[in-house]
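K.L.:
Pasting the structures in now, so scroll down.
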Structure 1
Amino acid sequence: MQDSGGLLAHTARMNTQSDRFDAIPETALRWYREGTGAALATVVETWGSAPRRVGAQLVVGGDGRMEGSVSGGCVEGAVVTEALEALQTGEHRVLEFGVSDDDAFASGLACGGTIRVLVEPVGEVMPEDLLVQLVAARADRVALTYEVNLEEGVRRLHHDAYKDRMRLDRSGFEADEQTFVAVYNPPLRLIIVGAVHIAQGLVVMARIAGYDPVLIDPRGAFGSKARFPGEVILDGWPDEAVFELGLDARTAMVLLTHDPKLDDPALMAALNADCFYIGALGSKRTHGQRVDRMLGAGFDAAQIARIHGPVGLDIGAAGPAEIALSILAEMTAVLRGKAP
């Protein structure tokens, strides 16, 4: 797949928003094309209380620069050294590190563990065209998996294989213990309809938690850059804006306007899509009226049951910031399969 005209420009924009988007593959491609060279380091296996989960990545430039992490800072220095050597030899290597209890404690963990890290130089080991395809898929929010056989050195991208891994967002080795599968799901995204006071705290919290937030509000006084500096704000009618964005299984939608004319069109789009979370602000009475409107619009009880309303976990939240916290907590519980 050839690089589309705006792909690397799009990648560069994402690299300036590291809190919103894990841009490790994009950074690797950029450094490689700049002539610096790049090696990707990926956590492929862990034991004990390892600092990072399987699939976590670090990119090392040929000049020693790095972005990302494979531990809480315990082994990055050694990985950089090994990656620079791998760039010289043009071969992949698998590293194993034990993280001591003292180092783990310094990283915020109760005890240590062991991690294995796969280092792959771009170009020599990971083909450039494969990395271009991966970056393009991520830009288009297309889910895929990266498969590498460590014994044979075969590397492939898959769009439809390993569906259980993709659903669980779980990278790891297959039963043969030689085939490692890295899951590249689209970044988590939060669409907020209604640029209200609660949304001001929610976008900040969501970004910290790894979401890419988007605000929708046609009311200029609400969705202003002054109130939401640096945020993506769409001022179209919610159903049109949602159609433009597209909805998928990595998207959460939260409706905050209290106005059915604004909330309902976006809500209907979400109920017809595969959003993993749908939350709507309002009292139990307001939610009951919302349910009646959705029934009248032709949605069945199972579809309507996907709506979390009143939105947020019942933590006794008082004030916009605490309500935003309760919403993010409920989103996390649903995402991780821990919702009550």
Structure 2
Amino acid sequence: MSHGRVVLIGAVHECLAAFDAILASPECDFAGVVTLTAEAGAKVSGAVDVASRASEHGIPVVLVEDVNSPNSVAEIRALAPDLVAVVGWTRLIHDELLKLPTHGCIGFHASLLPHNRGRAPVNWAILRGEHETGNTMMLLNAGIDTGGVVDQRSTPIGPEDTCATVYERVAALGAAMLGDHLGPLLRGAVVPRRQDESKATLLPKRVPLMGVTDWRRSAQEIHDWIRAQTAPYPGAFTHLDGERVTLWRSAPPAPGDSPVNPGTVVAIDHTGVTVATGSGTVLVTEVGTVEHHHLHAHEWAAGAGLRVGAQFDQPSDAWVAWSLGRGPRPEETR
């Protein structure tokens, strides 16, 4: 059996499952791993150390800050790839690199394309209350998630899922698809199908400051907001008396009315801190502060002297609109 040379380009958590799939495949030679330098990786949410794993297996490693730079492309060309798998990579691959491997570049996107093209698809799906997402394997082109579809598999989004648990399943789906299709791809036996442009949606980019919490939303929406942005991402957040509080975890809310103004603390007990919303209440169970990255909400409340009736800040309408991808970034800071 002839073996094609496969190079993996990846930096965030999904690339580890892809690494294992390529390593386990009897139909390819693992020719190299391209990943971010330590300095560049430190600026990316969810970045992992795939370079060390590659080195343990004697696989060549190329460290880059810009994968499309002439030097980076030259180093990848030297690996003589027949196929490049781009997994867990947040930047577009430009034409020179796309055309380099004999059988092109395969990529993955954590949605059921053409729905939710763009950045942070799992995070957006959860915070928008969607109940299903998936992973799409495609032949990359110069567009934003517009390549021909090789395979596509779905996964539900449950009421207690977080971005981390969903991405873990998405990564497993991607690895399974990669394992199933490596051989046919290297033989040139795959014919991707075109995406239906009439059904395409494009997501806005998310940045950490977009995690500000609008307490006027419903309890369910705020629970979705918190779990969509929790670790390994920077987290949803709010402010209390000028101090930033990260909201890492909450409990799925029960239906009910709001007894007081949104953002008001209505109960504190061993389960956490209950806060009024625009419709119902939400139980916050884990928070973070400047001094303590992760704390049980009850422990934080006791240490901070939090009392029932305390009021979390309400961001401006302009800031809320931007956080939801519905307007420009406001000039004021939070």
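Read the figures in this text as sums done on the coordinates, not as results from a lab. Treat the numbers as computed from the prediction; the structure is a model and nothing was measured. Cβ atoms are built from the backbone, for glycine too; each structure is taken alone.
K.L.:
Kindly point out which one of 1, 2 the value 19.4, 66 was derived from, the read-out being Rg and Dmax of the Cα atoms in Å, for residues 182-325 alone.
P.N.:
Of the options listed, only 2 reproduces it.
K.L.:
Now for a separate question. Thinking of 1, 2, which structure, once mean count of other Cβ atoms within 10 Å over residues 30-37 is computed, gives back 22.9? Before the final figure, lay out the partial values.
P.N.:
Working: 1: 16.1; 2: 22.9.
Only structure 2 yields this read-out.
K.L.:
Have a look at 1, 2 and say which one yields -7500 for helix-only ellipticity at 222 nm (-39500 (n - 2.57) for each DSSP H run of 4 or more, over all residues; to 500), as calculated.
P.N.:
Values: 1: -10500; 2: -7500.
Label of the originating structure: 2.
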